[in-house]
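The data blocks that follow each hold one structure.
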Structure 1
Amino acid sequence: MNNRNGYNFNSMKTSFVALGCAAALSFSSFSMAAKEISFGHVLSPDSHYGVGAIAFKEKLEEISGGEFSVNLYHNASLGGERDLVEGLQFGTVDVALVTTAPAGNFIPSFYVLDLPYLFNDYDEAHCVLDGEVGQELLHQVSEAGAGITGLAWAENGFRHITNSKRAITNPEDLEGLTIRTLENRFNMMALNAMGARATPIAWPELFTALQQGAVDGQENGFGTIIPSNLWEIQEHASKTGHLFAAAAVLASDSFYNNLSEEEKGWFRESAVAARDANREKTNEYEEMAAAFFEEKGVSFVDSPDRDEFKSQVQPVYDEFSNEFGEEMLNKIESAKKQCNS
């Protein structure tokens, strides 16, 4: 119908309805937009950290029905592990997978997991960390008042020594060697007690430090050594297994505490998926290490004298007990007995 000025009101009505529908759809799309979550770690996508992060993303996006979208930041693109922990505290990082060593600076209860030769094998470590003691330690993350919540235990795996000088079979072989370790005094004390000169270097700076000879070697899990190509500049590797490097999936309280209970459940379930994928990949790297190093021409000591190394590290336990007491250490020892019974 046209008015005397020539306007077609039916046409205009149709246009307004169309515009209204478009606006409603636009508003609906905006309101339903996924909440973006950042997830950071320091290793490559094909590392045991990387596959854990990918598993977290896939699980959370699936069970939330797309309500959450996870942006993954691999290769220390958000900084080293200390930077990640600080980012969690400040709310600039939402979720991170980090080892306990740098986190211990903010969450002292984690230090117990940095004691050398604390666990005998992976099954024992998993049993303890997935049990009551491990859950108590995760709960203490929230109680520490650091602005961080612990979601699940993952791992960097047992740490082994590589270097550019000589094969390592006993503590005497470590004498005079400068070995990079984490910025954690118990890690440093352990290496020093084993005969090395421990030097803390941030992960993003390690490859260059090894290339330039600033340090002779480093210690890490095979899941870090192999995909990070450290074997290219390290002629010797020794399966010392001197430390089980636990890692944790951590969330920033600045966003996590604002989630509903259902949403928190999604995050915990996703963290368990990350843990399982991380452990599976760690095991894969452990099993392939000997053949891999042989293929690459790296001298590999599969059975160093671990008993001799272990006999050197009692001062580390004494230092820990003097400062933090023996309650948690005793709980772990008791849990280990139950796991092995």
Structure 2
Amino acid sequence: MMIIRPLMETDADALLNLAHKAGIGFTSLPADPDRIASKIAASLAAFSGQVNLKCEQSYMFVLEDTSVSKVVGICGIESSIGLSSPWYSYRIGTLVHSSRELSVHNTFPTLYLSNDQTACAEVCTLFLDPDYRHSKNGNLLSKSRFLFLAEFPERFESKIIAEMRGVSNDDGQSPFWDGLGAHFFDMPFADADHLTGLGKKEFIAELMPRHPLYINLLPQEAQDVIGKVHASTRPARKMLEDEGFRYQGYVDIFDGGPALETQVQDIRAVRDSRHYTVTIKDNCEDNKPLSETPYLVSNTSLTGYRCAMAYIKPPVSGPLCISTELATALHLTTGDPIRIVPLFVPRL
């Protein structure tokens, strides 16, 4: 069975393996043992700590194939960003040059270095082993976070963003970086990307220009990828947009990838999720014939959070019947609460 659970100390080697598979451009999971160790420590502290939105708390989850005891994916939620170190993005704006005397009126799109997304929550660090990109595993991995947000909203800021990986090729070259950042940083994209993944962001403020940058002065290759995502990230973007996230004109300062945003309460899976109490049987009559609708199902525990996908039929009233296998995987017993929501947006 595929199960979502909190990150544990014993997952370090598995995360390093995933980081190598992710490659250049995936800044939130660098292939660095020390950085991975710090991520694990931060996540353990978040799950065991008290609610505190005045500091950044990082909740990390893994997808485990329990049939072979293998970690095959990772995802996370940051409670708030930009508090311990500045959070930078480009905001796409507009400048107008006008001359009444010459009857000239020109409008130019621009890039502004911005800290506007400071103190937002963030869904982050989404990566699934390529061998497991089937059977709706990607949907389970990404959307499992929304049931956690629904259960523990007090631990997160009300506005939430998702930075999408921008366009780069197999060699790690980014057209946006080559057309803009490389002129100010004098280093390859991979090196700047690596430093950011290690949390060394001070050089951004020290080296980036503070005045607006005219987009039409960039090479066409750089202009063409602003707000666009890496090919492997397109399904993740579509998934988030289906849940209510929207692109509002903010892009990453390195690769030009878009940042999507919404209010936590407006996420479809948060808004539409429901609680039931559990009854456990291996021949649940309510689920026969087997439902064609896959559901996200989770327990309501903080440190023992578990989430899975199941084909169930919620009752009109009364308890929800689940199998012994699912109950065991979610650490549930009869009478416990369970939170569920359809995995996909219901068709009208």
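Computed from the coordinates by the stated procedures, all read-outs in this text should not be read as laboratory data. Worth saying up front: this structure is predicted, and the values here are computed from it rather than measured. Cβ atoms are built from the backbone, for glycine too; each structure is taken alone.
Among candidates 1, 2, the computation of Rg/Rh (Cα atoms, Kirkwood Rh), for residues 60-139 alone that gave 1.03 used structure 1.
Among candidates 1, 2, the computation of helix-only ellipticity at 222 nm (-39500 (n - 2.57) for each DSSP H run of 4 or more, over all residues; to 500) that gave -7000 used structure 2. Sorting 1, 2 by distance in nm of label points 7 Å out along Cα→Cβ at positions 308 and 332 from high to low puts 1 first, with the largest value. Set 1, 2, criterion relative contact order in percent (Cα under 8 Å, 6 or more apart): the highest-scoring structure is 1. Assuming 16.9 is mean count of other Cβ atoms within 10 Å over residues 52-59 as calculated from a single structure, say which of 1, 2 it is. It traces back to 2. Structures compared: 1, 2; top value of distance in nm of label points 7 Å out along Cα→Cβ at positions 116 and 172, i.e. the largest, recorded for 2.
Here Rg and Dmax of the Cα atoms in Å was derived from just one of the structures 1, 2, and that gives 21.9, 82; the source is 2.
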